[in-house]
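In what follows, structures are represented as structure tokens.
Just so it is clear, none of the values below were taken in a lab; they were calculated from the coordinates. Computed from a predicted model, the values in this text were never measured in an experiment. Cβ atoms are built from the backbone, for glycine too; each structure is taken alone.
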Structure 1
């Protein structure tokens, strides 16, 4: 019978521990990658919502101008429930759309700026500018 050295048992334990460390590093990298993809997807969702709000601000301005030619703009605070988001306490709007209508020469310029969400660290800002020609 061949005698095996007793130190090999310790070597196997070290190899298994090293393998577990490598597997742990791979798993943590995959989790971090998944979190980064999720954050990027949420940012893209906010950007699309901000662009849609800017377009809605233009539509709102055109409708108000059609009803009242003296309309000069407004600050439109959009509730979270209007965007299909949890409303929270309702004190802070989910988005703010600023509409400014200015006369420049014979034309009118409509400027819209949409901020969604309102919190500065996550805010996405979209802007639109349309020049309406004056009457000949």
Structure 2
């Protein structure tokens, strides 16, 4: 049986990588909340349709304000991504030995469940379904 790619566990092993995974979204959402981000989604700008990730920044900002209903309305995948993000935040703070143990456990989960490929496929399937729904409503009525 073919093994799943070990993506999360690779990033968890490195404190720097874990910090980068945590700091990137924090900085982006903070800049969004402070009004420092003025560009829009390139996919939306070109097509007028929502991309698979449209709403994720607003969902993360809502989640940071503990507005769980608002976060779910902007993008339902914010919750599994927040759990993963929290895991990376914990890993960034752990000593090396504990971080290695966490990475080992996560690698076993990744091998058995194909978590990242399946999660990515579901994320994009949701996005394609949302685009199809939007196109249907735009042209059907």
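Assign the value -16500, calculated as helix-only ellipticity at 222 nm (-39500 (n - 2.57) for each DSSP H run of 4 or more, over all residues; to 500), to the correct structure from 1, 2. Matching structure: 1. A value of 40 for relative contact order in percent (Cα under 8 Å, 6 or more apart), calculated from one of 1, 2, originates in structure 2. With volume of the Cα convex hull per residue in Å³ derived from the coordinates and found to be 138, which of 1, 2 does the value describe? Clearly, the read-out refers to 2.
Computing distance in nm of label points 7 Å out along Cα→Cβ at positions 19 and 51 across structures 1, 2 gives 2.8 for structure 2.
If distance in nm of label points 7 Å out along Cα→Cβ at positions 11 and 99 comes out at 7.9 when worked out from the coordinates, which of 1, 2 was used? Answer for the origin of the read-out: 1.
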